[in-house]
Structure I
Amino acid sequence: MKVLNLYACLGGNRYKWTDCEVTAVELDPEAAKLYQERFPQDKVIVADAHQYLLDHFQEFDFIWSSPPCPSHSRVRVSQKSRENFKFIYPDLKLYEEVIFLDNFFKGKYVVENVIPYYEPLIPAKKRGRHLYWTNFNLPNDLGERKSLNNIIEKGNLKELSEFHDYDFRKYKGTQSVTKMARNLVDYEAGLTILNTARGIITRANQEVPQLFDNL
């Protein structure tokens, strides 16, 4: 099974995947280097994931995309009264990818992001702290460990490292390491989602369900 892992960061979603050939795309060279150290069997590409998807989507059976979330986060609204607050547009590449994959990709896909401060422009499936756009049904329970919310509220990097089984202090790049750690998908959810897609993919003559039929 050929898997494309876009905006791969440090591979939170990928940690428990097995029996698949993974190509990971990450723009941050430092994060890409650490991802490669963590998953030496994967092919890691430092590139713009949005463009890579357009150029290579037909080469894969399953695609996971986690576009940058800061411009959509509810935190933006909560901080708008701050003196140094910077107003920005929501990055609509998120929806470009959902629309594109739903109409042109023949395999299974998931696009993951935060719950936004606005009503999502395309209906999605809410699971835990995340929204998922997929062309297959997701279980109501993704197996997420319930302690994550408490750990995120504390923002303690040591506890986040223990939860995700990764020492985030290794990262020496320009991004906020605490934000990176807080935004990672629980690897149990990542495994459940891939296994769900894998079960659909291996069924002969499975009709591909449409996005809006599976909310």
Structure II
Amino acid sequence: MTSEEYQTETGTRIRKARLALGLTQKEFAASLGIVQGFLSGIETGRKRPSDTLLIALSHTHKINPDWLNDGSGAPFKAAAAAGAPTGARAPLLEVIPEQFPDVVEQIKGYVSLPNLPEGCYAIVCYGDFMAPTIRDGDLVIFTPKGEKKSGDIILVNNRWGESILRRYRIKDDEVYLAPDNPVYAPFRPDDGTRTIGTVVEVWRKVLI
């Protein structure tokens, strides 16, 4: 592996660890005693992390040094260690693949949040269909388990394979998928609409 490849791959792993911890670049940089711009350079592979910084990542956030160095082993040390992420970790998905829940190729990182139920996934919301409840750029946590009920916000793939968020409504025994933004109209799901999961949490601006 060349020095440039090592720099790029290490930066990518550091970014994944930060996302798994649910920290912004500003928060993560401050915890390590570096400026945000330098961290950004590391995450994008433009700057090389020093040995001192790698040690700080291991001690401050309990990140596995072997994983940082070459990707081997688990990203974090034992969860029981002080300072390690607690609760379940949700895979952060780029898109919802047709073969969901087989999502290995679409995982861009992991999100660790307090009291997160097992088996959840995370995805970033785009658009304003669910505003003001869920806004463009919000992090949405959803679970594919359990029965949906009227009033729940659900994630579905429509007939064109797009992943969209809508509120599940039942009126006069008819099912409707309704946006929270009154500018848009509700619609009835058809045979091409596939329910992916039910939203359990929404986090604002955690990926900035």
Could you figure out which one of I, II the value 17 for relative contact order in percent (Cα under 8 Å, 6 or more apart) was computed from?
II
Given -9500 for helix-only ellipticity at 222 nm (-39500 (n - 2.57) for each DSSP H run of 4 or more, over all residues; to 500), calculated: source structure among I, II
I
A value of 0.95 was computed for FRET efficiency 1/(1 + (r/R0)^6) of positions 3 and 171 (r between Cβ atoms, R0 = 41 Å, to 0.05); which of I, II is the source structure?
I
Structure responsible for 2.9, with distance in nm of label points 7 Å out along Cα→Cβ at positions 11 and 123 calculated and labels I, II on offer:
II
Who wins on mean count of other Cβ atoms within 10 Å over residues 59-66 among I, II, i.e. which is largest?
I
Parent structure of the calculated result 3.2, given that distance in nm of label points 7 Å out along Cα→Cβ at positions 51 and 187 is the read-out and I, II the choices:
I
Given that P(r) over Cα pairs in 10 Å bins from 0, in percent, derived from a single structure, equals 8, 31, 30, 19, 10, 2, 0, which label among I, II identifies that structure?
II
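Computed from the coordinates by the stated procedures, all read-outs in this text should not be read as laboratory data. On a predicted model such as this, the values are computed, not experimentally measured, just so you know. Cβ atoms are built from the backbone, for glycine too; each structure is taken alone.
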